[in-house]
Structure I
């Protein structure tokens, strides 16, 4: 257990407090209203999503790879959702059978996983056909100048934010991993530095063969 890991867990909630209050919390609540059935949340951190899981959720499993975070997560689970299962596991190596979950949730996680393509393949593997991936992620900017800035300072982002990459093209990665984007909103992470501000919020499903004549999913901008 590293000193940096303990410090990151200790400061995580307070460092995001202004961001949550300025709009991230509302985005969590709106997105998680769609969670249903057997639900897996990866990289659950300190449990910021716990208040927003509704009665359509039959069971909730949360994974988190960092011991300091798990300790804080377990405390919050005991307070808010004591029937939740909490497991220590990285997103790249999930300890579940294929087709286990109806809903998988990832909020501000895919920027930090060590191997994003492998993590996404794992999410696709444990998600049953007809299931859904709910995601909120900050991503590589569509604006070319900002994207170049992200590339230049990504090393600093990784140091300051404990492995967080600010320049990942996560939307493209989702599609490459076998997901079909059924709903997508491009927005901004409020009160965040410009290089981590570009945000995507959406829903993806295991990709099926698409008829070229079918319309593409709606793109919303906030």
Structure II
């Protein structure tokens, strides 16, 4: 792949929310996950785990618990002051029910040696506590898995599949983990419905690079 092809791949990827009623080959998803595991990750821990879901009953069960949690949030009086936009978003929390496949991404617990040192020392040393807080902001576990997900979405797009990086379902994390039988010591961190796209959303405007960059020289 040359640079132009890579640019086109990156710029043409879209978040897909509508899929064709067409099965996704298991081998394609396995290959996509395999390639995604070449993403950079903290300490080469490769602390990710992927649940490839092809069984429609499981996708529907996850959609049910996610929608139930969203409906609960929608019923709270605090939600009303955020207006119709949030209300519509909550009502569509289980839109992935229509997807023929999904990939749930989990992360195993990871703590570097330095993080262990800071955890042991923070109670008696305010500076160590501050250092630990700063490192927690840049959570290496989540960063590692996120890099793999970014790779995964590009790979799926190259395979002419459409995915949607969802974290909203995590409000039903406990129930989803029970459905998927996520092993102890792992946390579900993202849910990605996958299928052949039934839509071609227009590109969304991006901030100018100068608006989000400062060159220090």
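Miscellaneous remarks
- Relative contact order in percent (Cα under 8 Å, 6 or more apart) - highest-scoring structure of I, II: II
- Label whose coordinates, when distance in nm of label points 7 Å out along Cα→Cβ at positions 113 and 201 is calculated, return 2.2 (choices I, II): I
- Sorting I, II by Kirkwood radius over Cα pairs in Å, for residues 105-168 alone from high to low puts II first, with the largest value.
- Source structure of the calculated read-out (semi-axes √(5λ) of the Cα gyration tensor in Å, 30, 24, 21) within I, II: II.
- Of the structures I, II, the one that 13.8, 41 was derived from, the read-out being Rg and Dmax of the Cα atoms in Å, for residues 9-56 alone: II
- Which entry (I, II) yields the derived value -14500 for helix-only ellipticity at 222 nm (-39500 (n - 2.57) for each DSSP H run of 4 or more, over all residues; to 500): II
- Each of structures I, II was scored by distance in nm of label points 7 Å out along Cα→Cβ at positions 121 and 193; the highest score is held by II.
- Set I, II, criterion distance in nm of label points 7 Å out along Cα→Cβ at positions 33 and 129: the highest-scoring structure is II.
- Computed over structures I, II, distance in nm of label points 7 Å out along Cα→Cβ at positions 49 and 145 reaches its largest value in I.
- Which entry (I, II) yields the derived value 1.5 for distance in nm of label points 7 Å out along Cα→Cβ at positions 89 and 153: II
- Source structure of the calculated read-out (FRET efficiency 1/(1 + (r/R0)^6) of positions 41 and 65 (r between Cβ atoms, R0 = 30 Å, to 0.05), 1.00) within I, II: I.
No value in this document is a laboratory result; all are computed from the given coordinates. Computed from a prediction, not measured in an experiment: that's the story for all the values here. Cβ atoms are built from the backbone, for glycine too; each structure is taken alone.
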